[in-house]
Structure P
Amino acid sequence: MGKKKTIAIVLGGGKGTRLYPLTKDRSKPAVPFAGKYRLVDIPISNCINSEIKQVYILTQFNSASLHNHIANTYIFDTFSNGFVEILAAEQTYHNNDWYQGTADAVRKNLLHFADQNADYYIILSGDQLYRMDYREMLKTHVESGAVLTIAAKPISREAATGLGIIGADDHGIVKKFYEKPAPDLDISEYRIPTKLLKESLNQKPSENNEYLASMGIYIFDARAMEKLLEHNPATDFGKEIIPEVIKSQKVATHLFDGFWEDIGTIKAFYDTNIDLASVTPAFNFYNEEMPIYTHRRHLPATKVNFCNISCSLTSEGSIITNAYIVNSIIGVRTLIESGASLDGVYCMGASYYETPEEKAENARKKIPNVGIGRATIIRRAIIDQNARIGDGCRIGIDDIQRAEGDYSNYSIHDGIIVIHKNAIIPHGTIL
C-alpha cells in the first residue's frame, strides 16, 4: 500500500469583522503579525513542518497583499509537488453567492480538491497561534478508526465559556459536544476522564485541565467528508456538521497541551503580539526544529541610534533614532524619529521606503512622513502599515474620554487605539 495522502485546507474567514480595522483593506490571513509575519504563515508553517505540502487557502476576500505574500513566499521545487493555492469565493454555473460558513466554503471547493485524490483532509483556522506536528494527530486519527478527529486542548471551566466543549470517553472517542456553554451552566458531565488525561498527556486532573475545548482543527477521512458535505446542506463545521457527525459516526479527539491562542479579535491580537516581546513569551518563535516561515525580504539590519529599548522586538530594515521603546513590536521598515516614546505599541511598519523627493513633497504639503514623528508619545496602540504619525503627537497618553468605535483614520476597540493603514495623523494630534 502506498503512502496515504493528506492535503490541508486553511479557512481564511469572511470579512474578518472581529479584527476590523486591520481587515479593512486586506483579508484576515494577510494581517501582519509579530513584526515580520502574516497570520497565514502560522498554519502553513505547521503544514510544512509536518511534511504536508499541498495547502489550499479559502478566503472571501482575495486581497492583493495576500496573493503577493503567498506567491512570493511559498515556492516549492518541482519534484515535491508542493503548492500553496488561494481559492477565493467565485461565481460558477452551480452557485453565485459568497461562502455561507466554514463547511460551505469547503463544499464549494470540493471540485478543486478532487484533483488531488487525497486520503485525508486536515481543516485549519487562519487566525490561531500555535505550533503542532500534524503527523501526531494523523496517527491518532488512523489508529482510532474514526471518520473525524478533533484537536482538543485541556482548559479550565472559566475558559470553557467561549469555546466548543467536547465530551469524550476513556479512549478519546467523542460522545457529545457543547458550543460555548454559559458560565453558570453545569457541564460537569463533560469533564475529561482521568484515564484519557493520564494516557494522552501524562497529567493529573486539576482546575486548569478539567474540560476539553475544540481547537477548530479537524482531520476527516476524505471520502467521508466529501459524502457528508454533498448530502448535508449545513454551512458551519463547529455549530452544525460536527454535532451531527458525532451522533451517527465514530469521532475521535487528539489531545494537545502546547501553547494555543485564538487571535481573531483586536484584544487577543494585541495581547498575543505584545506578549511575544516579553522576557519569557508564552509562544516561542525561537525554535529551529519547527520554524515559522515567511517572506524573505532581503532588507538590511535595523539601525539603532542612541536608543533605550527593552522587552521589545525590532524587525529588519528599520531606523530608530534617540527613542524610548518598551514592551513593543517594531515591524519591517519602521522609521522612528528623535524623541519618540512607545510603550505597549505594535507598529506594523511600512511596505516601502520614501525617497528624499517624496519626503520633500510631504514637507511642502505639510503632511508627516511614513513612520513615527519627532517627540511623539504612544501608549497601548496598534499602528497599521504605512501610517504617517506627525511630530509631537500624544496617542493614548492623556486622561481624556475615548469612545469605542471606528473613525476616519483610527479606531478604538477594548481600549486599544488602532491607527488605520495609510492613515495620516497630523502634527500635534492628541488621541
Structure Q
Amino acid sequence: MGHIAIKEEYGRLQRRLEGAAVAAVESAVLYDILSMLFSPEEASIAARMPYGFASTGRLARMLKIPADDLAPRLTAMAAKGLVFDIERKGRSYWFLNPLVIGFFEFTMMRVRPALDQKTVAHKMWEYMFEDPNLAFIRELTRGETQLFRPLAHEHVLNENVVEVLDYDRASHMVESANAWTVGLCHCRHVAHHRGRDCKVEQMESCISIGTAAQYFARHGMGRAISKSECLDIVVEARGRGLVQLGDNVKQRGLFICNCCNCCCEVLESLRRLRPSVALLTSNYVARMNADTCTHCGACAKACPVEAFLVLRNGKARQVSLNDSACIGCGVCVSKCKSSSLGLVNRPARVHTPETTVEKLVLMAIERGKLQNLLLDDPAAVSHKVLRSFISAIVRLPPAKQALARKQVRSAFVRRFLNLATHRPGTDI
C-alpha cells in the first residue's frame, strides 16, 4: 500500500504541473524524472502548492504542517531548484518552479554528485524530443506569448534600424540589474551526458540577473559575478556567434542564455516544429543584398533555425533567405563575408510583456490556465496578490480581457475586472 500511495503522490504532482501557465504534459517519462528529483515527501508538498507565490504561514495552513517544520523542508527543495524563494520584509515566499524555465534547467546548471545527472539528462531529452508528437514542445510554444525572445547582436544594428529600445539590448538588461550570476549551460550539460559534447568549449555561460541571480547565488546554483564580468560574457558570446535569448519582458528580466545551434533545446524545438512563421522573434529581421551576395553559404551554416535555403546546380550555389522563419538574432550578419546581410525593423513591433506577472498572465490566458493563477485557493487569496494580477490583466488589449473574463468563472474576480475597466489607470 505504501508503494501505491507514493505513486499517487507523483501522479498528483504531474497533474499540478499540468495546471501551470507553462504546463507539463503527463507521461511515464515525466513520472521517472519527478521520482528522481523529488522525494515522496517533497512530491506531496509540491502537489499541493498554489500557482502563485505563497508565504510560509499560508503554506503551513494549506498543507497542515507546522511552519517551523515546513520552512526547512521548503529550503531544502529550493536548494535543489524545485521551488523558488524570495524574502520580503523578513517573510519568506515560495513558488513551485515549472518544468521550463524551472527545475529542468536548475537541475543541470551545476554538477550534483548526489544525483544521477546522466540518467536525468537522457530522460529530459526523451521527454522533450523523442515523443513522436512532440507534445511538451507544442504545449510550451502554444500561444503568442513565449518565455524567450532573441536579443539581436547589438554591434550589427546600424543605420538600417530606425530605433533600438533599451529592452532590446542585452547590455541594458545587464546594466539595469542589481545582481548577476553565471552557471553551467543546461543544454550543453545535457548534451555532454548524452555523449554529444558541444563545439563551444565554454560550459559556464548561462547568465541570471536580478532576483533570479540572488536565488541562484543563495543556493549555489550559480557563481556570483560582477556587472563588468557579466558584460564581458555577453560580448564574448557574440564573438563566438552564439544566439542570445533573453527573458521575454521589458522590465526586470531574469536571464540571458548564450545559445549554440548544436545543443540549445529552444533552437532545436524551433527546427523540429519548422513553422512557416517564426514562433519567437526579435523586433528585427535579416535582409539580404542580392547585388553583393557571393552565395558563399556562411550565413546558412551560421543560422540557428535554418532560415536560409541553399540550392546547388553543379558547382554553382544559390542562397536565399526565408525571412518568415528568421528570428532576428543577427548571427548571420556577423558571419557574412561580403557584408551583404543586415538587420532591419520588422514591419510590426513584437509585443513584449512589461513584467513577469504580465507575461505569466498572458501565457495563462492563451493556454486556458488563468483561473489557476487567480483562484488556486479562493478562500485565502491575498487581496494584494489579486490586485497585482488584475492590474496586469486590465492593461491587456480588449480582446484578451474578454477572453480572461470568459475563462475566470468567479463572480468576485469578474466584479474586480469590471470595476478596473471602468476606472482606467487605477491600481485597485
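Among candidates P, Q, the computation of mean projected area of the Cα convex hull in nm², for residues 158-357 alone that gave 12.8 used structure Q.
Given a value of 0.80 for FRET efficiency 1/(1 + (r/R0)^6) of positions 54 and 206 (r between Cβ atoms, R0 = 35 Å, to 0.05), calculated from one of P, Q, which structure does it belong to? Only one of P, Q returns 0.80 for FRET efficiency 1/(1 + (r/R0)^6) of positions 54 and 206 (r between Cβ atoms, R0 = 35 Å, to 0.05), namely Q. Each of the structures P, Q was assessed by distance in nm of label points 7 Å out along Cα→Cβ at positions 214 and 318; the largest value belongs to Q. Computing helix-only ellipticity at 222 nm (-39500 (n - 2.57) for each DSSP H run of 4 or more, over all residues; to 500) across structures P, Q gives -5500 for structure P.
Each reported figure results from applying straightforward, stated rules to the coordinates on display, with no laboratory input. Everything numeric in this text was worked out from a predicted model, so none of it was measured. Cβ atoms are built from the backbone, for glycine too; each structure is taken alone.
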